[in-house]
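Read-outs: derived from the displayed coordinates by stated rules, not from any lab. Worth saying up front: this structure is predicted, and the values here are computed from it rather than measured. Cβ atoms are built from the backbone, for glycine too; each structure is taken alone.
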Structure I
Amino acid sequence: MFLHYFRFGRTVDRNLWCFLIFIKLIVCCLVKTFYVPDEYWQSLEVAHRQAFGYGYLTWEWNYKIRSYVYPFVISIIYKILAIFRLDFPEMIIFLPRLFQAMLSGFAEYRFSKWTRNNLTTAFLLMNPFWNYCATRTLINTLETSLTMIALSIFPWNEKDKHRSDFIWLVGFMFFIRPTAAIMWAPLCMYHVYIFKKSINQLIKDYFFIGLCVSGIAITIDSYCYGQLVVTPWEFFKVNVLTNVANHYGKQPLLWYLYSALPVFLLIKLIILPLVIRHIIYKQKLMSKPLISLAIIVWTITIYSLLPHKEHRFILPLLPLLVYLITNFNYQAYVSKKFKNIIIFILLFINFGLLFYIGVIHQQGSTKIMHYLRHEIDNSQSDVDVMFLTPCHSTPFYSYVHQNVSMEFLTCEPNLQNQNNYLDEADIFFNDPMAWLEKRYTNSTLPSLVVMYDNLAPRIKGFIDNYRLILSVFDSFHPSTKRGRKKGTNEMLSTPYCFRIFSQ
């Protein structure tokens, strides 16, 4: 049987752990495409500036709404590389992803031990969207990995009700990404409900651990910011009180149901209603499947009420969704032979999709930066680069690792509540030639320019000073802000263009 190869529960734990990490290392080498800017601008770029003293910080870091905990860990990796003089660009790019890959592999191992279901392990291992994200330096990926580990040590059973070590991970998740409280608040309330200790012990567990986690996180943030900072409070003031997230787009109320869930589960979404019905009517009250279902419904409901939505925001729910889908007696509905055929089909679809989104889809952004680094390294004179692209369309200094002048079109939100506010990228794409003529009236043109080819006809007078040296096919680059492809409503499935000043 096909599932025989996924019966990891019968092998030594160490072999399971090593196998899952090995798979994640393969995925780390395979996935080389661009997903969202935060993969670089909220982790690698911040760590690069912290370790090497130069780089760019987005507006969030000026307003102190992001925690340095994750970038601080990456900056330690960078510092170690620098000490041993191994800080080559390839190492700067690859090692943080290697760290995240190993953490994701360990998280899968812990999750498999928690579920004790071979089918769950196999389906999570094959899930294309999880593999697409699992080795990326996204805060959401880190949150998902920590969530799987925390779920595995959460006191689900009566015999484990006195365990409180999961609070450490929940505390760090809250500082790293305060919205983690949406998912974990109900679980913590459930923990308090089943807690049979005295009130003093309960206070000790939550207050003492919370105090320790807060002390560590606030110390790291205050050290990196150079002043006392409590980032969750700053996050609340900016993101909740000002509705700044609306600047990055609004989606309909049911967006997560018809967009995110199909991406997470693919054709397995078809059986989700049947699984939910089975859990509601067949599972005991306070069972793991029923609690997991309640957490999923609660979390998606709260996130659906927020105007700005992205798939990655509910990525921590993906393991629970896979758990629910596989926590079902399929043999009552299909034969073992037919089940294995379905799994083979899913295996083919999942790995085919992973190869496309990991190798081909949106690969222009990273390829252009590799070429740009080569061009800078081989330049005989000082180089300055201008990105005439939607903001944050590529990685930045973490991929170049050279302290050269680089500029891009910014897209900071309207935090000052100005009337008819337009950010720099909006102004540029409204009239690019007027912006360029004003910007370079009394200054030298940049040595290198990066842009999408659909911009070229609109700035012909400017690019006549340049020659095309590279064009990279960028398969289906979506219209997302930070970003959102400003100045156009269509999806950008065009070649990525790179032009150099004619000497």
Structure II
Amino acid sequence: MADTNLTGPSGGDSLTQAPEMNAQFDRGDIAWIYAAAVFVWVMIPAIGFLYAGLARRHHSLSLVWQGLISVAVVSFQWFFWGFSLTFSHSAGLFIGDLANFGSMGVLARPSVGSALIPDILFYLFQLVFACATAMIMIGGAMERGRLIPSAIFIFMLKLPFSTIWTTIAYDPVACWTWNSSGWLFKLGSLDFAGGGPVHMCSGAGALAYALVLGKRTGPSEDKTRMPRHKPGNVFLVTLGTVLLWFGWFGKSCIRFVLLFIHLRGAGFNGGSALNASLRAIYAGVNTNLAAACGAMTFCGLDVLRHKKRWSMVGLCCGAVAGLVGITPASGYIPIYFAVPVGVITGCTTHFAMDLKDVLRIDDGLDVFALHGIGGMTGNILTGLFAADYITALDGYSSIPGGWINGHYIQLGYQLAGCAAILSYSFTVTALLLFVMNKVPGLHLRVSEEEEAGGLDFHEIGEAIMEYGMTEVLEAGARMLHEEKEREGRSSPESAEKVEPAAS
């Protein structure tokens, strides 16, 4: 517990109290959470690789670029006021204040996430979540969104008082869900690792982005359906998925629910388990199992519904769907419920991919299907399968549970969170983009010529590969064949064989 002699907004005076400031926290917990933050950081470029592989080759580098620019832009926003607006100690029901503006006082005070870790570590851990959310949302601009406006949209829309997507959309939703002062937290909605703030928020935002930008100009084989193109690089799809699966262990093993407070007359502990515990490992096991079941289900549905052969892309999309579905549930549910979470999320996301044809919105990367619908599915299933004895494994937390504990109202809390987050994110994102598109010089979409030529050439001037892997291999084989032919013509044996034939 925190040392009561350490006072002030920074949690003590480092010149005179540094040993006490460090001693109040367990070094193992600090190392555990720091490692988790690094794992989640890897997921951000991994999303870019996944998107790049799913897009056509002449648009692929732009999506990797947007992954890294998301890290840069959101890191500054988080330092500037994002952390304060989300996790300040004096936050309100809907958003925080500017008590930590410019990261002032963010140091050794026990965090609102848990008294077991300091503000500065919680700051870093939550930063990478914000970066990943922005990157997922940008997928809605696939193959036709200008890069600089997309970066400005993530960060700053207008001056002198900046309105920011991360500020206006992500920060309030994260505050509602994870800050002990937030209204969803007080209501009792459960979200272990970001089904709402990360996945539903970004999925609804991506759908709004795709709606405002309009349909891609490329030809479509079926006029009743949105454009569909063969993925440009299945290797990048696979690499992105592997890195996401790896990073998700850091995300789901560590990201425990925040401070528990009095709810409906039941006493809750004052700290969460942002620590190294049995619950952390349990969440990791759930994460892996749900991803595996989601991958098998999604891939099987590809074969059954579309009469395809076994697809690597389908396997990867299914794994991502399973990971998204287990995100809000991983630290709450028994292991055997990870199987239906993966299977059900694999089914709902696969069928949700047809929504873009129904809605007439060209969400080419299916961000809304995988993240919006996947996150919603996981949140609802959390209300059904959450168990009080799983939450108690961290040694600090307690909940009344979900349906399996007879706490039936939990499903209502989960549905309230889903409705609020999806509608809020979609509406705010669409309005911000609509206004931004009217600002001179900040139009969102490239021209038809630039779209046909590729964002990599027109917006960046570089390519993720000057030649595709197939072209490189074919060129190498051709060179080897030509070299062997030259050696054959110049060898003495070939000359002896040619002379009799000539005579």
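Can you say which of I, II returns 22.1, 72 when Rg and Dmax of the Cα atoms in Å, for residues 243-402 alone is computed?
Structure I accounts for this read-out.
Once distance in nm of label points 7 Å out along Cα→Cβ at positions 411 and 427 is calculated for every structure in I, II, which label goes with the largest value?
Once distance in nm of label points 7 Å out along Cα→Cβ at positions 411 and 427 is tallied for I, II, the winner is II.
Could you figure out which one of I, II the value -18500 for helix-only ellipticity at 222 nm (-39500 (n - 2.57) for each DSSP H run of 4 or more, over all residues; to 500) was computed from?
II
Which structure, out of I, II, was Rg/Rh (Cα atoms, Kirkwood Rh) derived from, given a value of 1.07?
For Rg/Rh (Cα atoms, Kirkwood Rh), the value 1.07 is produced by structure II.
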